[in-house]
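Engineer: So, here come the structures, one by one.
Values in this text are rule-based calculations from the coordinates and carry no lab data. Just so we're clear, the structure is a prediction, and the values are computed from it rather than from any experiment. Cβ atoms are built from the backbone, for glycine too; each structure is taken alone.
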Structure P
Amino acid sequence: MMSAALHPSTELGQVSLRIRNLARSVTFYTKVIGLKVLRQQGRVAELTADGKHPLLVLEEVEGLIRQPERTAAGLYHFAILVPDRKTLGLVLRNLSAHQIPVGQGDHLVSEALYLSDPDNNGIEIYADRPRDTWKRDAKGEIMMTTEPVDVDGLLAVSEGLEWAGLPAETVIGHVHFHVSNLQEAQRFYCDVIGFELTAHYGRAALFVSAGGYHHHLGLNVWAGVGVPNTPRHAAGMNYFTVVLPTEEELEVVSSRIRAAGLTLEKRDDGASYVTDPSDIEVRFVVQSK
């Protein structure tokens, strides 16, 4: 099958998580992370940064277990992209105020903070460096590594500023998954969906994106080759959203999915869904005007 690339203006949209206790998670994602409740009905809450569009959908599921880290294919983390470094500094200050354990990494293209929600769902909050500063290696891949973040610099740039939650420009920047087979995951996301390979990270991880971004998706076998998928009765990710610019682009992607023998399901929300090899649903929508 001939592969084709996603439209360069493709972005990510809302993600949906399975959680065990809605009230607890809403408190965490509003007070600690800085999102706001957009809608809440029954066991589902939609959280937003701009007050208009949901970024995160939380679904309480009775009887869920808390999956131990690095034991299954599925969510490693979803990544919230903030607009600038001073916001990341304010995020760090707020996490510290709530005594949240935080990991961190300077990836050359970005500075990132890492934590987990009450159900062990991984979260990254990060700020990008300007795209014209990203460097490429001899193979043309975007250079990324993990170095210590300049924490003092983040605190200095946010000194005296007031935390008011995540700003309206905040978006979902990328998602990162444990997978059981890296080649199979690459075939699905590159050959079928149309993301383009941007970088390898050793032999056990790779990154793919649309439009030359450093990565919209990370894929790794750090939990082990051949690990089982996260079961549906465990906390984890239901879906993430790929936002395409036009109906025509959606039909191009849909045609590739069907040609690969995969099922694409149109649902009541108007979105189309396909399931990836790790049993996570990829939700496709068209950019609203």
Structure Q
Amino acid sequence: MLESSLEFIKCVNCGSKLELNSFKQDKEIIEGILECPRCHRQYPVIEKIPILWNDFSLYLSSRQKLGGKLYQSIENSTLKKFYKSSLLNSSQIAEDRTALEKRWSLIYQNSKSSQFYSEMQKNLTSLPRSNLVLEYGCSIGIMTSFLAKSNRMVFGVDRSFSALRIAKKLSKNNLDYVVADFLSPIFGKLSFDLVLALNVLELVEPTEFLKHVSKQINKGYFVISDPYDFDRGSNSVKKPLDEKLLRINLQNLDFKITSETKAPSRISWILKLNPRATLNYDVDLVIAKK
């Protein structure tokens, strides 16, 4: 975690500025605890990654295998004590997401050369340079690292610690990552010049997410894409959107759709699941502006 990120991130519980207790650092904070002086909520920084989850024990509950491995890697005794307490307060959920998140991190690594990312980069290059950029569902940092080349400060948010562990291998002084829920107010009332959300609508209630992002953009761009593949069984979102409803919702939130993306598109996104299998999506892209 960059120490400069303290200027931007806020307490998920009450929105207050966080204070840092750093236990190990070099160019970045490697181990530490972020604490809210107002509500005293604490958030760990492990392997340079802050985990801004309102209930850290709940985060570990669905990642028990990850929890055990991270506990063994922590060096500082104070952080280890906090982490152990969180582990003891967690309750094992039937579905452990550790293996799933690790597998998808590997899939994204193997699919970095997909033409989809080149197409996204081409579209983003045409937009004005931004002071503050945020990507939801950044995963291993393919697009965030690209955006950091031409924008002042870039943040990536994802729920997967495994993915961000890979993303953090590329260190830049204007790029940082946070483990958080997409709807959490981790940046308080901060406004962004550009928000990116590529293929994430099956992970969060779409209409709620659009409202959340709209509040984060006073004047700027929202770049969103999706294949509209919402079938996740019991984990499916309650109110999925299609290409028409996505545009209507954005316009109702005072976004103007660019002329180039008013009509639905079909951009190829090929994911290499393993040496013998690929997943082929046709992705729709929308660029909206306030």
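Engineer: When mean count of other Cβ atoms within 10 Å over residues 86-93 is calculated, the result is 21.8; to which of the structures P, Q does this value belong?
Structural biologist: Clearly, the read-out refers to P.
Engineer: helix-only ellipticity at 222 nm (-39500 (n - 2.57) for each DSSP H run of 4 or more, over all residues; to 500) was computed and gave -4500; which structure, P, Q, did it come from?
Structural biologist: Computing helix-only ellipticity at 222 nm (-39500 (n - 2.57) for each DSSP H run of 4 or more, over all residues; to 500) on every structure in P, Q gives -4500 only for P.
Engineer: Given structures P, Q, which gives the highest value for distance in nm of label points 7 Å out along Cα→Cβ at positions 134 and 238?
Structural biologist: P
Engineer: So if we calculate relative contact order in percent (Cα under 8 Å, 6 or more apart) for every structure here (P, Q), which label has the highest result?
Structural biologist: P
Engineer: Still on this structure, I have one more. Taking FRET efficiency 1/(1 + (r/R0)^6) of positions 30 and 190 (r between Cβ atoms, R0 = 25 Å, to 0.05) from the coordinates of each of P, Q, which one would give 0.10?
Structural biologist: P
Engineer: Comparing structures P, Q by FRET efficiency 1/(1 + (r/R0)^6) of positions 126 and 278 (r between Cβ atoms, R0 = 35 Å, to 0.05), which one has the largest value?
Structural biologist: Going through P, Q one by one, FRET efficiency 1/(1 + (r/R0)^6) of positions 126 and 278 (r between Cβ atoms, R0 = 35 Å, to 0.05) is largest in P.
Engineer: Quick one: mean count of other Cβ atoms within 10 Å over residues 46-53 came out at 21.9 when computed from one of P, Q, so which one is it?
Structural biologist: Q
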